[in-house]
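Take a look at these structures.
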Structure I
Amino acid sequence: MKKISKAVLAASLGLLSVHAGVMAGQATADLSVTANVSASCTINTTPVSFGSYSPAQAQPTFVSGSVTVACVKGSTPVISLSSGLHPGSTPGERAMKHAVGTDLLSYFLYKPASVVANTACTTTETDPWGSVGTERFEPGTATGIAASTYNICGKIPAAQDVSTGSYQDTVTATVEF
């Protein structure tokens, strides 16, 4: 038995020395690892809900809604609001249509006074928020993926002679980047 054990041991050592001889050197190569991050944004809105409107009221009705965008750092978002289903004749003017009648209730959507996120509407805004040229809202280059919310300042002019009932319009918010 001793002879077999010595023989097994000798054979094992021989295999080890052959294996060690296979790794007599080394070579290296660089592995390139790449990625491309594209500009992108998401957009969500909260409604502009005027609630009850009285044509007999002498003052305009003001409310706000909002648009929230989240963009990849370095993206340059440009936010536009469509003219709605019933565009008006002046910049920023739109109309809500009576649910069952033909009456139109005029309203305006304005940009906030500042490009700083969460700037409150003050009822003095006059810069129309639309979908062309300077009517679009440009808050500047995104500094991170965190969402930023911008108020949409809504106004219904006073003393519009319209019928009682519900009025509605649909405006599309778009972010280009």
Structure II
Amino acid sequence: MEPKFVHGCSLERFKEYYREVVGGVGETELRIIGEDPRRLIVWLFDNEIVGHAIWHPSNTVAHPNGEPRECSDRRILEEDLGVAGDFMELHEVWLRKDSRGRGFGSAFFDYFESMVRVMGYRHIVYYADHPAALAICRARGYREGWGVELDGISGEGGRFYVLAKELT
């Protein structure tokens, strides 16, 4: 049995789940969800949230807030990964540890890639450093670049892989 992927969720319910699995919800994540609650996808299994994803449209020239994209990021996207113009960014994806290894991640990526394709986007981009995220993206044929400096989920900063998939 697969989880049900639901767009939007009570913010209080999401914050409670998030606090348990990740920590406090960041300002960026709250802004993305606040702009369009459908950009939060919760994964329900037996009516419990077992995972989530946050996504938003972006492009290689500027971030969604209009700030120019960093030169190194743009170079990796355009030159190394062949992504030019508009794309869908998978901002964050998380699955509870006790729900891993059950095919939920693969089911989500099937769902998400199909959704993005129907929306008319050619590319998905995901910035990641977690071994499980890297493994599933590699298995699904995402190309990867290395070296973008980001704040990360904990705000400590670091270098992240840039993963991109062209949808066919």
Structure III
Amino acid sequence: MNFRPQIIQYAWVVPSLEEAARRWHAATGIGPFLVNRNLKLDAPRYRGQRSATRFSTAVAQHSEVQIELVEQHDDGPSAYRDTVPAGTTGFHHVAFIPEDFDTALAHYTDQGMAVAADGFFGPMRYAYVDTSATLGHMIEIVEDKPAIRAFFAAVRKAADRWDQDPATLLRELG
């Protein structure tokens, strides 16, 4: 099998989205960061059990990849806390959108890797595969749906049109 997914996102868990976005902009010039507060997931599971992790994200485009910052708001167990302790910043995952979600997921689970978290974001399935023992981070598999493609396109468009004004570095989404 020639399995070579295209990585489209790199993600860090951070204690504060706002502070992390400012640091990213100061160090790399990227922005703006589109902020999704208190994301609502459908049927979320952590290690096979129902879960309700509270978190927000901020995403920005840099060339061909998206940078995602994740802030967990509670102290519960989660795929985020599996690799990044509370109050610290750390690399968490790379993400890709495969042609076939189930085949991509099986690529990892057939090797004995566990699904750390999974569920639905609207109609789109997602899964965090715990590859931390082999890669030092997780892999997020995102189901290919028009809504996620539109979101990624909107992030890219925002970056292409941004005037570098720090006053608009953080843009709240609905």
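Of the structures I, II, III, report the one carrying the highest value of distance in nm of label points 7 Å out along Cα→Cβ at positions 101 and 117.
Details: I: 4.3; II: 3.1; III: 1.7.
By distance in nm of label points 7 Å out along Cα→Cβ at positions 101 and 117, the leading structure of I, II, III is I.
Name the one structure among I, II, III that mean projected area of the Cα convex hull in nm² of 21.5 was derived from.
Working: I: 21.5; II: 9.3; III: 9.9.
Matching structure: I.
Where a number appears in this text, it was derived from the coordinates with a stated rule and is not lab data. Because the structure is predicted, anything quoted here is derived from the model rather than measured. Cβ atoms are built from the backbone, for glycine too; each structure is taken alone.
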